[in-house]
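We did not get these values from a lab; they are worked out from the coordinates using the rules stated. Remember, it's a predicted structure, so these values are computed and weren't measured experimentally. Cβ atoms are built from the backbone, for glycine too; each structure is taken alone.
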Structure 1
Amino acid sequence: MSNNRVSRRQFLGYTLTGVGGFMAAGMLMPMIRFAVDPVLQAGGTSDFVLTDQRVDDLTAEPVRVDFAFEQVDAWYTSEVTNSAWVFKEGDKIIALSPVCKHLGCTVNWAGDPEEPHQFFCPCHAGRYEKNGQNVAGTPPLGPLDEYETQVQDGFIAIGAPRANTLV
């Protein structure tokens, strides 16, 4: 046994330093992980979601296309289901968001029998032209958002929403 005895005061100092260091590491590690984790994530995934809508089946009449994708919020992954109104205008494929710019309700194509060639929001009788432009005198304050589109193996792939470029 050694003659270097530890006094009570030294023992208490060592113990408190060890416990304090352990608690500081416990608080700092999640913060460091949160800052470093996005850098370590694998990249290179496409921002486009492939749908089951064939390009050959599209016409000038808008059809509702549903699609699902995984959304990652920090460490929580969930599957999100969304939809778009898709149609052809000449050779161009157009996909519009179904979310009304007034209160976020879902718009329907030909939902109003009096206006069969417009999008209609049943919540507050909002109307949009086929290109997504809001009809003056109705509640919506702006046009419907537009989705980016791509063709992949004969099917439509829908990307991120953006401001409407058709109006």
Structure 2
Amino acid sequence: MRLFRRGVLALPLAPAIAHSASAQTVWFPVSGADNSFFVEMPGTPVYKVIDTTTPAGTPFIYHSYSLEYRRLSFVAQTALYPAEVDVAKPRVNLQMALDDRAQRIQGNKWTLVDWKQVQGAPAVESIGPIAGGSALRQLVALKGRRFVSLGYLAPADAMRAPEAERFFRSLRLLS
């Protein structure tokens, strides 16, 4: 967000700079762990493995790809749920992801929740406000035991910015 503060000082030049910068942006293909998904990001993300456990204590990992780009943040994550996780009712799992992440938004409540299918997999897209005038937009899908999540953090007025739309539209579930 430091770039956003600097951008306010150069506001009269912003439209010209933004146009030429967006024309020069190179989007990078990102293939998730185990070739589980594909998405495009406007730069090379940082890859991390995040250790976690199920409610019953079984360890598993999230593969996380994150990128800070200008005043925007992009995150793609995937995990293969262990056998003990019941995925027979995917909407229950997706609701748990919504509830967990709602704790990070203002008022603990999403302003938009849209249940959908992504390439035949149950999914939910949501948007919610974050303190300081930002918002979080996420798309979570569950294909069998494969959990895939896209997150986008930006100023609230940029939830439908061209970069956001390209990021979300580029998602392909592969396994």
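Say we calculate distance in nm of label points 7 Å out along Cα→Cβ at positions 94 and 134 for every structure; which of 1, 2 gives the highest result?
Largest value of distance in nm of label points 7 Å out along Cα→Cβ at positions 94 and 134: 2.
Given a computed value of -1.35 for log10 I(q)/I(0) by the Debye sum over Cα atoms at q = 0.19 Å⁻¹, which structure among 1, 2 does it belong to? Display every interim value, and only then the final one.
Working: 1: -1.17; 2: -1.35.
It must be structure 2, since only it matches.
Supply the structure label, taken from 1, 2, corresponding to Rg and Dmax of the Cα atoms in Å, for residues 86-141 alone with the calculated value 11.7, 39.
Working: 1: 11.0, 34; 2: 11.7, 39.
Clearly, the read-out refers to 2.
If distance in nm of label points 7 Å out along Cα→Cβ at positions 38 and 70 computes to 2.6, which of 1, 2 did it come from?
Traced to structure 2.
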